[in-house]
Each structure stands twice: as C-alpha cells, then as structure tokens.
Structure P
Amino acid sequence: MEEEFWEYSKKIYAQSHESFLWLQDKRALDVNLLLFCYWLGKNGKRLSMEEINRCCENVKLLRQQFIVPLRSSRRFLKNMDLPTDYEKLKKAILDVELEGERIEQRILVASLPNILVGDEVAEGEYILIMHYNISKYLKHEKVSFDKAIKSTLNKIALSLFPNLSQKVFNQSFCETV
C-alpha cells in the first residue's frame with residue numbers, strides 16, 4: 001500500500017507540481033497530506049475529521065523537526081552563488097528530504113489501518129471524495145477555502161480529470177464547503 005501511494009504521489013505531483021508548491025509555500029499546507037487526500041479519494045475513502053487529526057498529529061514532529069528544516073536548507077543553498085562542488089551537497093539534501101517525505105507517507109498509511117475500506121464509487125465521483133477529504137484537511141489547518149485555493153485545486157483536478165464535466169467539477173466544491 002505504501003508503494004502504491006508513493007507511485008501515485010509521484011505521478012500526480014509531476015502533473016501539478018507548481019500547484020502543489022503554491023499550496024505548500026503560500027498556504028503552508030503539507031503536500032503529502034494533500035496527496036494522501038487525493039489518493040484516498042481515488043480509492044473511494046472519505047476521511048473523517050478524527051482521521052485527518054490523527055494523520056496530521058502523527059506526522060507533525062517529522063515535518064517540523066526534519067522535513068521543513070531540510071527544505072529550508074536546500075532552498076538556502078539553491079539561492080546562494082556557491083562554487084560548483086556545492087551542487088553535490090544540494091543534491092544530497094534533496095535526496096534526504098525526499099526520503100523524509102517517503103517516511104511521512106509511510107506514517108500516513110500506518111495511521112489508518114483500514115485505509116482502503118472505501119465505498120465503491122463511479123468514476124466521476126472520485127473528485128467529489130478527493131475535494132471532500134481536502135476540505136477536511138483545510139478545516140484542520142484552519143485555512144479558508146478562498147478563491148486562490150479553489151483556483152489551485154481546479155488546476156490539479158483538471159490535470160487529474162481532463163474530461164471532467166463542468167457540472168461534476170462545480171458540484172465537487174459545493175459539497176466540500
């Protein structure tokens with residue numbers, strides 16, 4: 001299950017990395033938790049507030065004490081005019097940061113032992129469940145579902161479901177707010 005989540009994450013992150021980075025940098029959201037919301041929605045699993053709270057709590061220290069400081073260090077070096085031999089250091093930090101992200105995903109999967117016990121859903125309903133899960137996460141983080149977030153989530157949804165009908169698309173946000 002962890003490997004399936006990791007592979008799914010790499011795929012959708014690659015499709016919408018700019019949107020995910022915007023949510024991370026401008027709204028301080030955890031990309032792995034967003035990816036988890038999408039992955040669970042793809043599998044028909046709606047998260048409860050209790051499950052979101054547990055997931056967030058279980059990864060909190062790893063994020064605060066390890067992943068975020070590494071990201072800050074990597075970005076610091078990225079913006080410095082350093083000799084070429086520092087490229088190895090930047091790459092090493094990125095590799096360790098990615099391993100931290102992968103560990104965070106393992107923790108998320110372990111946080112919900114019956115993770116894939118979701119309902120059977122029609123293909124068009126996946127986005128509804130994904131946005132439902134994300135709305136729970138936004139609520140946990142006390143981040144308002146504003147126009148900028150909606151626009152960013154729209155971009156991600158369209159990359160996942162390019163043929164999504166406007167009706168389902170609009171409905172997915174109505175049901176989450």
Structure Q
Amino acid sequence: MAKVQFMSDFFYPTLLAVKALEPWVVRTVWNTGETLDVDLAHIFKRKAFTEIRHPSVFKKVHLQNGAIEWFDTELGADNVYAWAKEQLGEVSHEMFESWITRNNLSLTTAATALGISRRMVSYYRTAAKPIPRAIWLACLGWEITKPALSLPKELPSTKEYAVLRAA
C-alpha cells in the first residue's frame with residue numbers, strides 16, 4: 001500500500017517551538033534558524049477560534065506533531081510560516097503556489113516562464129528556499145504579459161492592461 005503524504009511531507013521548514021506573546025501573537029522558532037512572530041488576529045476573528053480568544057486559553061499554545069495547537073484546534077506549520085513571511089513583507093511559498101495555480105502552470109512551465117530550473121520552482125513552492133524579490137517581480141511581470149515564446153520588449157499601457165485583465 002502506498003504511503004499517504006501530507007503537506008508537511010513536502011514542506012521544508014520544521015516548526016521547533018511556539019510561545020504565546022501578546023494576545024493573538026505567537027513567536028515561532030524554525031529549523032531554518034528563523035524566529036518569527038506571527039500576528040494571528042486575522043485568523044482569530046473566525047467563529048472556530050472563539051474559545052481560544054480568551055487570554056488564559058491563548059497562553060496554553062503548544063507544539064503538537066509539527067503544528068501549533070490549543071486543545072482540538074490547530075494551525076498548520078506551512079500556513080503559519082507563510083503568514084509570518086507575508087507579515088514581514090516577504091513573498092511566501094503560498095503566494096508562489098497561488099501564482100502557479102492561477103496561471104495553470106506546472107513545475108516545468110513555471111520554470112520555463114521564469115527562466116529558472118524546475119528544481120528551484122519546487123524549492124520555492126515548498127519553502128525550502130526563500131523566494132527572491134526579483135523572482136516574485138518576474139512572476140508578476142509574466143502574469144501581466146503572458147509571453148508566448150519570446151519576452152515582450154515593453155509592458156502594456158494602463159489601458160491595454162485593463163483590457164487584458166477584463167478578458
């Protein structure tokens with residue numbers, strides 16, 4: 001029988017520790033050497049987190065099987081890592097994956113579009129390597145122009161861009 005793989009099997013950074021700071025902010029420690037504070041206020045607005053919003057309950061956060069957990073509620077490490085990166089103004093693996101999906105690209109076609117190796121696309125997709133700003137800008141530029149075989153010599157005007165996006 002084949003082994004079922006979960007996102008954590010593909011996701012690189014491993015969450016090593018978590019600690020509650022102020023209400024709805026947790027400090028996370030990763031095997032990459034990063035210590036990232038994550039504001040969870042946007043998540044805690046959801047009804048499922050009503051009980052955890054109590055400060056005494058929130059402080060009981062702990063690490064369980066690689067996820068952040070309170071009682072029966074947990075947050076996956078990959079989501080928490082992405083939120084932390086995005087809150088720092090960086091590009092997350094989830095943003096990169098969303099770009100690939102939104103443009104209906106495979107690893108190979110994404111690599112071709114960006115002029116990088118398929119392996120690097122895989123690294124970026126799983127957060128095994130940080131996504132350089134230049135790569136993210138290339139993603140956005142590619143999405144606007146969607147060149148067929150050769151790169152465009154200029155970007156579309158505002159009006160042309162509006163027409164392209166409306167289609």
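Bear in mind these aren't lab numbers, they're just calculated from the coordinates by the rules spelled out. Please read all numbers here as calculations on a predicted model, not as lab measurements. Cβ atoms are built from the backbone, for glycine too; each structure is taken alone.
Comparing P, Q, where is FRET efficiency 1/(1 + (r/R0)^6) of positions 78 and 142 (r between Cβ atoms, R0 = 30 Å, to 0.05) highest?
When FRET efficiency 1/(1 + (r/R0)^6) of positions 78 and 142 (r between Cβ atoms, R0 = 30 Å, to 0.05) is computed for each of P, Q, structure Q gives the biggest number.
Comparing structures P, Q by relative contact order in percent (Cα under 8 Å, 6 or more apart), which one has the largest value?
P
Quick check: 2.8 is what I get for distance in nm of label points 7 Å out along Cα→Cβ at positions 110 and 126, calculated from one of P, Q. Which structure matches?
Of the structures listed, the value fits P.
For the read-out distance in nm of label points 7 Å out along Cα→Cβ at positions 38 and 158, a value of 1.5 was computed from one structure; give its label from P, Q.
Computed on structure P.
When Rg/Rh (Cα atoms, Kirkwood Rh) is compared over structures P, Q, which one is greatest?
Once Rg/Rh (Cα atoms, Kirkwood Rh) is worked out for each structure, Q has the highest.
Assuming -11500 is helix-only ellipticity at 222 nm (-39500 (n - 2.57) for each DSSP H run of 4 or more, over all residues; to 500) as calculated from a single structure, say which of P, Q it is.
The structure behind it is Q.
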